[in-house]
Structure I
Amino acid sequence: MVTLASVLSTLQLELNDVGSKSALELSSLAPLDVAGEGQLSFLASAKFRRQLESTKASVVLVGEKDAGFCPSTCIVLVVEDPYLAYAKVSQLFDQTPAIAPGIHPSAIVSTEAKIDASVCIGPNAVIGRDVVLGPSVQIGANVTIEDGAAIGAFSRIGANAVVNHRCVIGEYCLIQNGTIIMPRLFLVGKQ
């Protein structure tokens, strides 16, 4: 369970009037129009103010100009960028099981790849020459990472995905199952 205190900590907010409510448990995230007790929601666009006015969410992330539209039953957290705050807080609700570092015995990994010790490589994955896998990268089953590609720290590559040669994936990225990442192609000739 996620508590209001952990949300405040993640957003680096201090609210003097929260008091005993800091132990409030939040079960999940939900859109304004369907959120209920124990759920957190947000408003990033004024066109959804009507939903904000009638939301049943326990906690709502809003910008300063929208704070007055919140029902009195909500705990209102005023933030500079509600969408960014929601993205940060959503990580608290991530139920993805932790995966232990290591390379599955069926994976094929080039001896020329640079792989951090905290990386997890799943079954039947293929890791090419000069590939760089940063700290805590997770490579799913049947993934192919071609020569010269790089994956930044804490990124996850879902099962059956392909990262083509020399592609660079940043930190904290999630590449969904079956995705193919290709290098940018330049057209030569008449345009």
Structure II
Amino acid sequence: MRERFADHLAQIERRIKAALTDAIATLALVAEAVLEPTTDSLQAITAAAVRLRSSSRDGDAALVTVSAREAPVAEDLRLVLTLIGLAQRQALIANQFALITEQLARIPPSVPDRPGTARRLAQMATLAGAQLQRAIDAFADRDLAAARRVECDDDAIDQLNVQVFNATLELEGPPATRARLPSRADRSES
């Protein structure tokens, strides 16, 4: 019985890893699409989001089913919970892919990218793909030290994110001319 449970978990883990590997390939496509969006690339990213979301639901359902049929011990339960977390992350990544395609489709091709935002976003997608690959490898190898290093890997992505944010603020004009969103305090006073 234990062997069958372990086999089921291994199969689910392989499916999750395959889906996340597909997400890495999609991040490479995102990097290209940010620089030069095409209908084909946006459709491919959307299709990848659908596959990833479906894989997330399937993985989650399979984990619940296999756990309900077996009585996982603590070690098994830790793996089940981790795999459920990974399946949920797949759905979050799928949502981001859908949002990216939606946003890219809204940008007219004639809009110039003076601050170099597209290049920075493409770099972020490339770095995110590499980070996801290192995370998959750390999990597959059960390498805690490698997993901890992955956590530190996002410094370059964070720096690019700040640059994109600042470039966006610059496009909106000087601080005095920017529209300010009302705070909760402002809304409660009304």
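Here, each number is a calculation from the coordinates, and none is a lab measurement. A quick note: this is a predicted structure, and the numbers were derived from the prediction, not measured.
Values for this structure:
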item: Origin of the value -28500, where helix-only ellipticity at 222 nm (-39500 (n - 2.57) for each DSSP H run of 4 or more, over all residues; to 500) was derived from one of I, II; result: II
item: Value 10, calculated as relative contact order in percent (Cα under 8 Å, 6 or more apart), assigned to which of I, II; result: I
item: Given 4.9 for mean projected area of the Cα convex hull in nm², for residues 96-151 alone, calculated: source structure among I, II; result: II
item: Structure responsible for 20.5, 68, with Rg and Dmax of the Cα atoms in Å calculated and labels I, II on offer; result: II
